[in-house]
Structure P
């Protein structure tokens, strides 16, 4: 039997509505509505089905700030976590002192350290 996806949306909404996670008014209201809709969906008068699989499609890629130490220099840059791997933008390597060049003819990126 296939495993069901974890319902991260509802877990997050519960954290927000309980006050364990701080957020703005709009985010709070969205989470409250999600939980209210789930509760109402248990009645026959409210046709609503939350699709955990569909909601989880957005979980495939997460962008957060990450701290990186490059040549002794600490940088805080965006990192993209996708399928268990960290990715950074090549352009962000300039912050660490690398020289980045895009070569149009070959459609390649050249990265030089100083």
Structure Q
């Protein structure tokens, strides 16, 4: 199967289809973030939707050979800050007995250290 997929992986039509699928997921997630759900749930939906934006680049297979280890560390540092801020939202919602989405446990302080 890998050989069959690899043969056409870089074909423009398949790159466009993969990107379109990721873009549709972004739009759906952002639409869900506008819902009348509680604030913490809307924040998490927004975070997941914006996180899918990286999938466009990944599914297009644009490569990352130009990235230096230092640049990767910078990205990880920025994501760490965002993760930590998100975990505070999750913990605040949990302390107020706000129902959280199924993935919220993955955004907790405990999840970061495990």
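Read-outs throughout are calculated quantities, based only on the coordinates presented, and are distinct from any laboratory measurement. None of these values were measured; they are calculated from a predicted model. Cβ atoms are built from the backbone, for glycine too; each structure is taken alone.
To which of P, Q does the computed value 13, 31, 31, 20, 5, 0 (P(r) over Cα pairs in 10 Å bins from 0, in percent) belong? All intermediate terms of the calculation are to be shown ahead of the outcome.
Numbers: P: 11, 25, 26, 17, 15, 5, 1; Q: 13, 31, 31, 20, 5, 0.
Among P, Q, the structure yielding 13, 31, 31, 20, 5, 0 for P(r) over Cα pairs in 10 Å bins from 0, in percent is Q.
In terms of distance in nm of label points 7 Å out along Cα→Cβ at positions 75 and 99, which of structures P, Q is highest? By distance in nm of label points 7 Å out along Cα→Cβ at positions 75 and 99, the leading structure of P, Q is Q.
Given 14 as the derived value for relative contact order in percent (Cα under 8 Å, 6 or more apart), which of the supplied structures P, Q does it correspond to?
Details: P: 14; Q: 23.
It traces back to P.
When helix-only ellipticity at 222 nm (-39500 (n - 2.57) for each DSSP H run of 4 or more, over all residues; to 500) is computed across structures P, Q, the figure -23000 traces back to Q.
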